[in-house]
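Readers should treat all values here as calculations from the given coordinates under stated rules, not as data from a laboratory. Keep in mind it's a predicted model, so treat the numbers as computed, not measured. Cβ atoms are built from the backbone, for glycine too; each structure is taken alone.
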Structure 1
Amino acid sequence: MGKQPPFVKAAEVGEIPEGTVKHILVHDKPMALCRVEGKFYAINAICPHMGGPLANGRLKNHVLACPWHDWTFDVRTGQPDHPGGHSVSTYEVRVEGNDVLVGWLKRSPS
């Protein structure tokens, strides 16, 4: 397997207040960077339904709703918050000092 891309700075902690979402571009991928209960989560910013901008959606607890048609996703897993829906990719996130760093795709739990 090839080497995974490095973690890169996507934002500063203070740029993303609790309960908000910021549109970022990391590794040429549009992502929605969310802050919930002090933790940061990064998911694909394009809704699988009709390409809606998830970073412009409503974040309630760990659920992000697409502003176009209200498709909803758990930012921790990328899974829909209801049975039978589509999922979005999730990405590794870590905080170093004041920097929020985003890496590559999260591995699914086996």
Structure 2
Amino acid sequence: MDIQLEDLNNGALCVVLQGRLDTVGVDRIDADVTAAVGAQPRDVLMDLGSVSFLASMGVRLIITLARSQKARGRRLVLCGAQPAVRATLDMVALDKIIPLLPDREQALAHLAA
């Protein structure tokens, strides 16, 4: 699991994940993602377009980040989930609590609204 952080023009942080978001992947990125998101209060767009697998530990990480964002009055938006990852997100109904958009453009529009 690899992570890239991008500052977006609207002040939000884009967290781009690549690889398997399973126990090993979460262990590898958890501290970095948590620190980056917690560094300053701003909205976060998490790009899942290059995530090939999502396990329960990955779902837990996403939910934990969403709760942290909500507590600080900020938002977490997910985008770009590939079919297998989207199926996992749908199975746990994560889109009921965290916006899940098809691509980065729509996620940015959602944050702008």
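Computed over structures 1, 2, distance in nm of label points 7 Å out along Cα→Cβ at positions 52 and 68 reaches its largest value in 2. For which of the structures 1, 2 does the calculation of helix-only ellipticity at 222 nm (-39500 (n - 2.57) for each DSSP H run of 4 or more, over all residues; to 500) return 0? Comparing all candidates, it corresponds to 1.
semi-axes √(5λ) of the Cα gyration tensor in Å was computed and gave 19, 16, 13; which structure, 1, 2, did it come from? Please list the in-between numbers first.
Values: 1: 21, 17, 12; 2: 19, 16, 13.
Structure 2 accounts for this read-out.
Here distance in nm of label points 7 Å out along Cα→Cβ at positions 20 and 92 is compared for structures 1, 2. The highest value is that of 1.
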